[in-house]
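Engineer: Next up, some structures in C-alpha cells.
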Structure 1
Amino acid sequence: MMRRVFLISLIILFVITVLGKSENPAEKLLERYTGMKTFSADFDRVFTQRITGNKIKDNGKIFYMAPDQIKMDTYSEGKLTEQTFVDGESTTFIYHTKKNVMIRKSAGEAGEYLAFLRGLDEVRKKFNIEDSTPSIPKARKTGIEIREGAELFKLTPIEPITNLRYIFLSSVNNEVDSVIIIDQLRNINQFKFSNIKNNPDIKKEIFKASYPSDYEVSRF
C-alpha cells in the first residue's frame, strides 16, 4: 500500500513538473531568468537613426542586480565616455567628455533595457510577449544584426513607457545574446552581449553614481 502511494505521488509530481513548464519558446526563454540575482556582460552597441540611417558605435560593460539596479559603462576608443545608473526610481547619466550629469526622476526606458532578467512572471506584468522569429529577415533589413540560428522575441509595453516602443530579444541556445530597443521615433539601439555571466559576485556599492564635484548637474 505504501509503495503504491509513493508511486502515485511520483507520477503526480512528474505530471505537475512537465505541465508547469511552458512549451512557448518566448516563455521558455524568459523562465530561464526567473530568480536571477545578478548579471554582467560586455557589449557592443550600435545606435541607428531611422531618418538619416547614421550609425553610432561604442562598447562597454553592463551590470545588473535584482530587482532593478543597472550600471552601464560606455567606452569610445578605449576611453570611458558615459555612465548610466538606474535604481528603479531615478536614472543618472554621466557624460565624462562634457563634464555633465543629468539626473532623471524616473527609471524611464533605461530601466527596461534588461527587463528579461526579471523572469517570465515579472515581464508579463509590463509587456505583451510575441515570437517574432519569422520576422528575422525583415528585421535584418532595418539594420538589426541577428546571428544565424537565433530566435527573436518582441516585448510590447502594456502601458506606455517613456520613449520606448518595443524591445526585441535575440537568443541563441536559450540565452539572450542581444537586446534591441526601438524608441518612439523608431530609432534602433542594439546591445550585442559577450562574456555573459549569470549570477556573478557583484558588490552593491558599484551601483551608486559617483562623479567629480566640478561636473554640472541637471535634474529633470
Structure 2
Amino acid sequence: MNAILDNLPLPTVRPQYARRHRIAGLEPKARGVERFHSVARSLAAHGNVPSVDGIASAARSLAQAYAGHPWAPCIHQRRRCLQALRMLAREPGWRLDPDQLERIALLADYARGGDRLVPDNVPVVGGLDTAVLLDLAWPALAADAEAYLDFRRLRAEEAILRGERPGRFSFGRDEWLEARRAEIALRAHVAMRGAASYVPGVGASMFRVH
C-alpha cells in the first residue's frame, strides 16, 4: 500500500465559506455539516477547518476528472490508509500513543457514522469527506502508519522463515526494531562488499581489447 499521500493529492479544499454547497448533487444536512466540522476541528493542526463549499468544489473537480470511474484514486488511497490505521490501533504489540489512538478513533467513528457529507455509495467522490479528514490528521499519523506498514512487512518475512502464519508467534514493536536493525546492517554489509575488490591493487587496466 502506498502511504505517501502527496503522490495522489486531493484537490485544494478552501477553509472559507462561499456559495457552492451541494456536493455531488446532494444537499448536506445540518447534522452532517456539524459533525464534520466537529471532527475537523479536533484533527486540524492549525484550526483551518475545510468548508462545505471547498469540499463541493473538490468533488466537482474529481467528478470531472474521473467521470466513468467507480471512484477517484486519491479517495481510494485514503480509504486504504484508514483501513491500515484501524489495524494499527488494534495491533496488540504496537503500544500506540493515546493521542494517536484518539485521532484514529475519531476518523474511524466518522467513517462508520450515518451523518456524512459524502456517503461512500456516491459515485466517484464517495468518501471524500473522510478523505479530507484523514489529510488533516495525516501529519500527526504518517510516521506511525509508515512504521506499521514496515512492521507488517518484516513480520510477514519472519513468518515465512518460521513456516508459520503472521500473528501465530510473538512479534511486536521491539522485535520489529531488532529485525529492522539487522536488515539495515545486512544492507550496509552487502554494499561494502560490493564496493570492495576481491583482487587488491589490480584494476580494470589489466583487461585490454586487441
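Any read-out appearing in this document is the output of simple, stated calculations on the displayed coordinates, not a laboratory observation. Bear in mind that the values here come from a model prediction, so they are computed numbers and not experimental data. Cβ atoms are built from the backbone, for glycine too; each structure is taken alone.
Engineer: 3.2 is what came out when distance in nm of label points 7 Å out along Cα→Cβ at positions 30 and 134 was calculated for one structure; which of 1, 2 is it?
Structural biologist: Working through the options, I get structure 2.
Engineer: Work out the source of 36, 22, 16 here, i.e. which of 1, 2 gives that when semi-axes √(5λ) of the Cα gyration tensor in Å is computed.
Structural biologist: Of the options listed, only 1 reproduces it.
Engineer: For the read-out helix-only ellipticity at 222 nm (-39500 (n - 2.57) for each DSSP H run of 4 or more, over all residues; to 500), a value of -19500 was computed from one structure; give its label from 1, 2.
Structural biologist: Of the structures listed, the value fits 2.
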